[in-house]
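Okay, got some structures for you below.
Computed from the coordinates by the stated procedures, all read-outs in this text should not be read as laboratory data. What you are looking at is a predicted structure, and each value in this text was computed from that prediction instead of being measured. Cβ atoms are built from the backbone, for glycine too; each structure is taken alone.
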Structure 1
């Protein structure tokens, strides 16, 4: 099989998979999906940032407790 035939076959498979996206089990979700508004995006970014900071703070507290009380480096 030549390289051109091989690439055509790969392209055909990719196009076949993408053509089924709108008809599969997720089609209703894809049809309902929309771009978030600026306000929604800002809320998601804020909540995600707060979560990252909280998880980092908890990890740092655990590190401090272990390093001060138990002398673990």
Structure 2
């Protein structure tokens, strides 16, 4: 799978993501752009432990995308 300049080359693994986790995702229609969306994970949709483009999740607002980064807790 081809990566682009904006994708995180090492997205978080499934084991790092749980419902309630704050994340940045990329939605399918925005692949190849900087149009990331932040939100809270409601459901984890990927069954695999790792994916080169990121684990697929549904956010609490209903958006579906692949996790690029976990939001940092201060």
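Taking 0 as the value of helix-only ellipticity at 222 nm (-39500 (n - 2.57) for each DSSP H run of 4 or more, over all residues; to 500) derived from one of the structures shown (1, 2), identify that structure.
Source structure for this number: 2.
State the single structure among 1, 2 that was used to calculate FRET efficiency 1/(1 + (r/R0)^6) of positions 19 and 51 (r between Cβ atoms, R0 = 35 Å, to 0.05), giving 0.40.
Clearly, the read-out refers to 1.
Given a value of 1.38 for Rg/Rh (Cα atoms, Kirkwood Rh), calculated from one of 1, 2, which structure does it belong to?
Going through each structure in turn, the value belongs to 1.
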